[in-house]
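J.: Structures follow.
Every read-out reported here was derived from the displayed coordinates using simple, explicitly stated rules and does not represent laboratory data. Here the structure is a predicted model, which means the values were calculated and not measured. Cβ atoms are built from the backbone, for glycine too; each structure is taken alone.
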Structure 1
Amino acid sequence: MGANAMIDEQVLGIRVNLETHRFYNVVTNQFVMWYKSNRYTITIEKELKQIMIQIVLDKPHDSSAFVDLFLNIHCFNMLFEGSFYKIKEIYFLEDNGEFIKKTEIIDGLVDCYNSHNQFEKDLFWLGNLKEEAYKNILNKWNELFSDITLLHNVYLYSNCSINFPVDLRFFLQFQCFEPLAGLLKRKGIIDYSAEADMNEKMESVIEKYGGVVFKKENDDGDTEAIVSKMINTRVRVAHSKNKCNVLNGEQCWEYTLKLSIMYRLIILDLLGISPDCFLERVNNATEQINNSFNANNGGAV
């Protein structure tokens, strides 16, 4: 998850200044958390469009460990925001108590930590955790992430700012749902037969988590046909086959956005936050997506 080719040094902490497109009231949240056998003090400050995350130890430690924990928190926040905060500055806390700017760390971060501008809109924001709940849910995220690291990184790349074809973006998003369905089945949240194909798996996921996101498709009786198109699109991209009955470019964007919302609802549910908590936000986002693509024949939201 960390920076590419980052050289470790012994430091006492990290401070990251970030920027968001939304306004926040002045909020400070400080707590102590154990992570990989170390006891960190974490401070998060929000004011207007500025956010500061500071992570410190009482003894020197590898700088990569601080970057690793920051990126975990960065990904956790993204689950609620729908896109990443912009990283403006990164500082390391040296032994002498001074914060030294490290521009090369920002330059070395992999591309998946920059969101495509399609996701940098208020409609993808699900809400904020209360300060008193933040630490406990973050701890659950750290545990879950160790089980879904590869899966989640694929999800991040499907949302990232790299300019690649929209059918490939959709493909990456859709690829997340087969292992995710398996995880949900192992946890007893959904069920499907041992011989189930991707159609059955995906329909099970949508039945459990897509009631709002896929409401229009369900109401129109189109869900089965859309899932079939998704699978055919996946096969075409993965195997370069000239499949018929696939999503067109506009539909690839539409369902990339919808699947991204549903993915976040699933992860938050696994963290103990019911999708019902976000019902109004998800309904508004889905309606805007539907209205935009219907009105513009596939225009951006």
Structure 2
Amino acid sequence: MLICAMLVHAQKNVENIDGVYKGKGAVFIINKNKTFLIMAYATLIKGTWNIEKDLIYLKPKNPEDKFFVYARKNPDIKIGMRINFSGDGIGNSNIVVGEFPNKMQALFNDDANCLDYPNVHVFKEKWSSVTLLEDQNEENWKVSDIPRVMYSFPTGDYNDFIVQHMQDSLYHNDFVFKITKKGLSDVNSGSGDVLKKSTIKDEFSNEKELEFINQSFDMAFAADYKLVNNAYNTNDDMNGKIDLNYYKYDKLKNVYVNPAVSAKELNYKSKDYHYNDVLMKFDRITGTSKPWIAVKKLPKPLFIANCNN
């Protein structure tokens, strides 16, 4: 009878596991559909959860690759190619880029600081493929959980690219909580304190708000394409999703324009970060990967960022 009672209690806890939990400086949103969302300062983590005995495991959806590459054909570029390097931690001297094997170079100098934005380089020659890798950071304790490979992205008919770097801090280990009679408690805390729980309706009166927060993760870290203005605002910073149905496609320039703005007023070269009347669409392209190897680098980095200069 005791065993049956324990099983019934455990099943009841599992059925009521969904909700909003607060603790450890973060908000944990656990959904009935086996997904979760974690919000903390400057952090958004998404994933799936499962239960083993009296423990719930939140398994983050970590980036599949260290680099995502987006591309378009730019009719204004007659010779060569252009690459914008973006993403947190992009000013990293461990990042190496080039045409393998003889044209590889560090992206930035050591101890780079005072980085410009955007970090765009126009190459006089177009490579057959863009090769990217990141030298191993011995100080990173999570190094075994992070892809350490060399990526190669064929350029094909494209000549305008965005490279998005996924820094190591975007990779997370599982979050584990113990299911108790009073609620969820952190298994790594000896206090046994239970996370404060509320319902999703209590915390998010507007369902669209939570839906947008979920979508914003994909916009930033798993987008099939990026809509970018001339100032390289990639519009993936949770300000709102742009609907291309409200734009008109300009085939000659390969851009999308706001039809409400007259042709004379459209500014194709605007440096205004929030000017979205003209947008370039960069589609994500796939590449190949192979085990990380040490490569011979050219003596100078692609960018030099130094506050003293």
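J.: Just checking, which of 1, 2 has the largest value of relative contact order in percent (Cα under 8 Å, 6 or more apart)?
T.: Largest value of relative contact order in percent (Cα under 8 Å, 6 or more apart): 2.
J.: Which structure, out of 1, 2, was mean count of other Cβ atoms within 10 Å over residues 29-36 calculated from, if the result is 15.9?
T.: It must be structure 2, since only it matches.
J.: In addition: Between structures 1, 2, where is distance in nm of label points 7 Å out along Cα→Cβ at positions 37 and 245 highest?
T.: Between 1, 2, the highest calculated value is found for 1.
J.: Output the label of whichever structure in 1, 2 has the greatest value of distance in nm of label points 7 Å out along Cα→Cβ at positions 229 and 261.
T.: If we compare distance in nm of label points 7 Å out along Cα→Cβ at positions 229 and 261 over 1, 2, the biggest value is for 1.
J.: Please compute distance in nm of label points 7 Å out along Cα→Cβ at positions 45 and 85 for structures 1, 2 and give me the label with the greatest value.
T.: Top value of distance in nm of label points 7 Å out along Cα→Cβ at positions 45 and 85 goes to structure 2.
J.: Hey, volume of the Cα convex hull per residue in Å³, for residues 133-212 alone derived from one of 1, 2 reads 138; which structure?
T.: Only one of 1, 2 returns 138 for volume of the Cα convex hull per residue in Å³, for residues 133-212 alone, namely 1.
J.: Using the calculated result 4.8 for distance in nm of label points 7 Å out along Cα→Cβ at positions 149 and 205, pick out the matching structure from 1, 2.
T.: 2
J.: The value -16000 for helix-only ellipticity at 222 nm (-39500 (n - 2.57) for each DSSP H run of 4 or more, over all residues; to 500) was derived from one model only; which of 1, 2 is it?
T.: Structure 1 accounts for this read-out.
J.: A value of 64, 40, 38 was computed for Cα extents along the principal axes in Å; which of 1, 2 is the source structure?
T.: Computing Cα extents along the principal axes in Å on every structure in 1, 2 gives 64, 40, 38 only for 1.
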